[in-house]
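Dropping the structures in below, format is structure tokens.
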Structure I
């Protein structure tokens, strides 16, 4: 039977506490990845692999997501499944059962993943092997924050240990991207918090029903601010656009590549941007402002002669004239920093 529609369920129901203070006013799925909202980046990736519809399993700031995302993003249609209470990583799948195909496999993806995993290839392996679940695996330097996975020579998962300090025999960990057959949904209890990693996957492993897909491309888990920053900088540096070109100078303005300038980003006379700087949409720099090695969310205004160095600044922030934002600082969205302020290095400023 021909598949009518391939669906992807993005699991984003947590409160993104490790991304505070940036997540206090902004849902994680709207965080910019080199200027593009994470949900749009994920939708484009899934669409390129044949996914027609995504379901956003959400809780924190879900009303804002509904308004800003709407019914279509990145080439796919969008539906929402809202948790009234936290349901873990498996509970949201059962909650969204009526939005998933009753016959075809679907993708379930953690809502903080940025990757180029081969969606088509992963699905083809899942169907060829008639697996109940197929999990993407990646190699990382530090496996301790992730689930450690051991496979045999045939690619069957033999051991799954959530957040183990001991690396797997293969050195690979759970990438947070799964293909699941619909039968898995029925095995998840209704209306309570259930973990894929601790409650569902171990049973599949015992029965030899879980396969592994090895991914060797790029992969980031942006659930922590440090990893969010790393992902943006490395992806920005990989972009071919402008890479290696001479710095641009016009009317005293200077852009040092690699730098990303969002739609309607405005630079005052004598402003300097870059390198490794991301200005999201509608960011304004005043005359003589300097921004280096930083990520600036949308609709933020940085005043004249202000210096921002190695910082992350949330959305709709206003930084007054002549301020200094120290290296390693993080400023929550929708704040006003008075003129002449000095923010010490490694400061975290909440709403």
Structure II
């Protein structure tokens, strides 16, 4: 766990010196109070955890300081469940391309960090507060406040603890938002959860709206959704206990992670690498059944010199920018990443076999 108060320059204003016997979020609230416009940045193509953390921080600040923050994101909210979440819970999220970024005096990041490659906040602009549960990959000494808890399964859990520590009442809509985030991020406490996640999950459950949860979890989808499943299955190749699939061109970047989870169910497979091309970027996703897989480190080794990546032990993702869509470029990248993955996982498979053999 990393909970730091930094000192230095932030948007032309000195970060305050740490105060003894005062919790970090209390210091943040006092610094933010009356300072000006606030923006909360999620990662690109935000998932439920990133969205819920942003919503909770916005609620905390408006209750404690009276300031309403703008929630922003890059990319798209692609997965049907995530779009349902935003719609059903009436979450106001604005694409970062529609904002004048220099108007904000307070910049917060949730479930992401500066210089990670998975958010669209310009590196030239300051960031004052970072909340995340992923390991830091860069120097964050320029950030006033950093709260990174690698042992937590969800950023939403950190925000739940902020709210309770500050005595802020959690209404039904916010409880539903936080509960669904922890539920999805930890796979119902089955993947990379901590005691803090479990406590938050159990306390939020009776406060959540079950009807809204059902609508979020069971969206109707188009034919293109099922077509993506077919492409994933047709392209999937198995190397030892690892499976690799390539969706090629996709309209929804979240499909890569969703199908990685889906294909991890194949008997005998312990690792999945999925990829797909979206708007000039190759989206990568890795999953494992092994709690000691250290996929965050594995995928960083795989994309070294090509792109950016990060994650936890059993879940990881990455991006390769300005990637060509041509079939040859896609095949070459798949070959490189597969070779690097097998080396990192110490597997000796020379060639992959199809997941589903071709019909005669």
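Using the calculated result -4500 for helix-only ellipticity at 222 nm (-39500 (n - 2.57) for each DSSP H run of 4 or more, over all residues; to 500), pick out the matching structure from I, II.
Going label by label, the one that fits is I.
Out of I, II, choose the structure whose coordinates give FRET efficiency 1/(1 + (r/R0)^6) of positions 40 and 128 (r between Cβ atoms, R0 = 30 Å, to 0.05) equal to 1.00 when calculated.
Structure of origin is II.
If P(r) over Cα pairs in 10 Å bins from 0, in percent, for residues 112-279 alone is computed to be 9, 26, 32, 26, 6, 0, which of I, II is the source?
Traced to structure II.
Which one of I, II has P(r) over Cα pairs in 10 Å bins from 0, in percent, for residues 232-327 alone, as calculated from the coordinates, equal to 19, 56, 24, 1?
I
From I, II, which structure was P(r) over Cα pairs in 10 Å bins from 0, in percent, for residues 192-263 alone = 14, 25, 25, 16, 12, 7, 1 calculated on?
Value 14, 25, 25, 16, 12, 7, 1 for P(r) over Cα pairs in 10 Å bins from 0, in percent, for residues 192-263 alone corresponds to I out of I, II.
Read-outs: derived from the displayed coordinates by stated rules, not from any lab. Note that the coordinates shown come from a computational prediction; the quantities given were computed from them, not determined experimentally. Cβ atoms are built from the backbone, for glycine too; each structure is taken alone.
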